[in-house]
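Q: Below you'll find a set of structures to go through.
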Structure P
């Protein structure tokens, strides 16, 4: 019998952004850089409300990767939050900084360009994002099921730090609900 006080049921009812926030905290990822995005808003608001984190907006995704890279060199773990279109600007900084200098840049990308997307630019970047990550040998996971979020985020952060390699979490609209489009 399952009750409202059942710990497994309570965990299953937590929203994705709380699970991610807690996994970041458990892995001492204190620096959160982001380019504003509506899908990521619940996570951004959750980390901004928690004094454990240092959180700020950047103007471009490359800037955020540079800041997180510098923080790693100074002994602090960080993550970059962005949407799919912002990822399109990152190939150079990832190939010339994060990968060759073995910096475990963590990136969380809210996926656009699928499931009813109207913007061709978003759709093209969505189709090229995973191949670019594969070409750069950057570990990436698409988060689409709530019951897998904690395990994947936790283990991937541990792996990124241990192997000193970047990792990307792609937030599927199946998990987040995605962008709400006007009819």
Structure Q
């Protein structure tokens, strides 16, 4: 496996770069995100991911390891191939992708060519926990200040017999709409939504 390639840029386009490393030209597919960061460089180091298929040996290059990690996560989702993953990384930077998945923003993913509703939902379902656990990304509306209200409201509603998953979603939605809401009002508002 080739982990990274460092060399002089021989050819550069928005979709691929050819890097000359010891008189060997490596053709590497890249995202627009990587292209914009190496555009003016003479020498570059790209972190790579190699995919071997029956008909081709493909190299994908990334300016930073985080982008490569997100690429690997994306291609692990059924229905998202390497080219689609590059399109996603071209449309958003790695931090934005993390936030979109953490926030379960299906519509943001659907705006990318080749991503339908089913694929967007599948990506969120399969990657959300992994992204939250690996990168400590906080979904919008779950700031540390909301955590005590959220935790107490969830505990109270579970004690009343409501299912945990549904309770967490309802409480989170309530806090997103009104971050300054008190504990009592959060519980009352959540009860209205059951």
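Q: Assign the value 12.2, 33, calculated as Rg and Dmax of the Cα atoms in Å, for residues 105-152 alone, to the correct structure from P, Q.
A: Working: P: 12.2, 33; Q: 13.6, 41.
So the calculation was done on P.
Q: Ranked on volume of the Cα convex hull per residue in Å³, which label among P, Q comes first with the largest value? Intermediate results must be reported in sequence, preceding the final value.
A: Working: P: 129; Q: 143.
Sorting by volume of the Cα convex hull per residue in Å³ in descending order puts Q first.
Q: Can you spot which of P, Q the value 23 was calculated from, given it is relative contact order in percent (Cα under 8 Å, 6 or more apart)?
A: On the way: P: 23; Q: 13.
The correct label is P.
Q: From which structure (P, Q) was helix-only ellipticity at 222 nm (-39500 (n - 2.57) for each DSSP H run of 4 or more, over all residues; to 500) calculated, if the value obtained is -13000? Before the final figure, lay out the partial values.
A: On the way: P: -13000; Q: -15000.
Matching structure: P.
Q: Continuing with the same structure: Thinking of P, Q, which structure, once distance in nm of label points 7 Å out along Cα→Cβ at positions 17 and 97 is computed, gives back 2.7?
A: Working: P: 2.7; Q: 1.6.
Label of the originating structure: P.
A short reminder: the numbers here are calculations on the coordinates, not readings from a lab. Because the structure is predicted, anything quoted here is derived from the model rather than measured. Cβ atoms are built from the backbone, for glycine too; each structure is taken alone.
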